[in-house]
Structure I
Amino acid sequence: MIKGFKDFIMQGNVIDLAVAVVIGAAFSAIVDAIVAGLIEPLIALAFNADDIADATLGPFGIGLIIAAVIKFLAVAIVIYFVFVAPMNAVKARQAAKAGAPADEAPTEQELLVQIRDLLASKQQ
């Protein structure tokens with residue numbers, strides 16, 4: 001039972017996922033700091049508010065919604081350009097190194113057609 005658990009934990013996918021969660025949390029903290037310290041004050045200035053949470057559009061307090069959307073987009077952009085795009089490039093290079101896959105074997109029907117054509121050409 002313990003061996004099975006050890007095998008499960010040592011699988012590449014589980015370890016990759018654990019690393020991704022830790023790195024994602026670290027990047028999230030960095031991006032949150034940039035958004036809170038730089039981007040949110042600029043948006044608050046645009047709405048003539050002291051804090052983005054105080055930003056309103058007419059009777060609607062949209063500051064918190066804008067802040068949440070900005071944080072989400074910032075984290076998504078950083079994760080994409082730091083992890084996803086480079087990983088896709090690595091996979092593309094590995095696929096190019098592997099070369100084109102070998103041609104598939106002909107189907108049974110294609111083989112029968114070839115045999116028929118050969119027999120027909122020998123009879124003529």
Structure II
Amino acid sequence: MNIAVTSQNFRTITGHAGKSRRFLVYTSPSVGEWVETDRLDLPKEMSMHEFKGGSHPIDAFDVLITGGCGDGFIRKMSMRGIKVIATSESDPVTAVKTYASGKALPAAEPHEHNHKH
């Protein structure tokens with residue numbers, strides 16, 4: 001399983017997944033062990049908010065953990081076969097290990113759409 005985490009600063013989990021261009025990538029080389037194996041730093045036009053369709057680097061992931069997103073983003077990712085987990089947890093490693101162990105992550109704050117798209 002490959003897990004991506006939205007992280008605009010490459011340190012903490014950040015929100016607004018649709019506009020995110022930076023992702024930490026985690027894989028499990030052995031049972032119970034999760035390591036960061038890559039970082040994606042995409043150009044603005046590759047954020048899901050700007051992306052116009054076709055294959056995308058995010059398609060390589062099974063799960064996307066984020067600090068927040070809207071229902072439309074969740075639907076788009078579901079159509080790509082990616083499960084989205086929105087959480088208030090800020091530490092990427094803790095979030096990945098918690099999710100992978102089958103435990104629930106703390107819910108993210110509700111996503112508000114009073115910003116300009």
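Kindly point out which one of I, II the value 1.00 was derived from, the read-out being FRET efficiency 1/(1 + (r/R0)^6) of positions 2 and 66 (r between Cβ atoms, R0 = 41 Å, to 0.05). Answer by label: II. One of I, II was used to compute helix-only ellipticity at 222 nm (-39500 (n - 2.57) for each DSSP H run of 4 or more, over all residues; to 500), and the answer was -4500. Which one was it? Traced to structure II.
Among candidates I, II, the computation of semi-axes √(5λ) of the Cα gyration tensor in Å that gave 21, 16, 13 used structure II. Quick check on the output: 1.8 is distance in nm of label points 7 Å out along Cα→Cβ at positions 34 and 58, derived from one of I, II. Which one produced it? Matching structure: II. Comparing FRET efficiency 1/(1 + (r/R0)^6) of positions 74 and 106 (r between Cβ atoms, R0 = 35 Å, to 0.05) across structures I, II, which is largest? Largest calculated value belongs to II.
27 is what came out when relative contact order in percent (Cα under 8 Å, 6 or more apart) was calculated for one structure; which of I, II is it?
II
Taken together, the values in this text are just the output of simple stated rules run on the coordinates, not laboratory data. Model, not experiment: these values are computed from the prediction. Cβ atoms are built from the backbone, for glycine too; each structure is taken alone.
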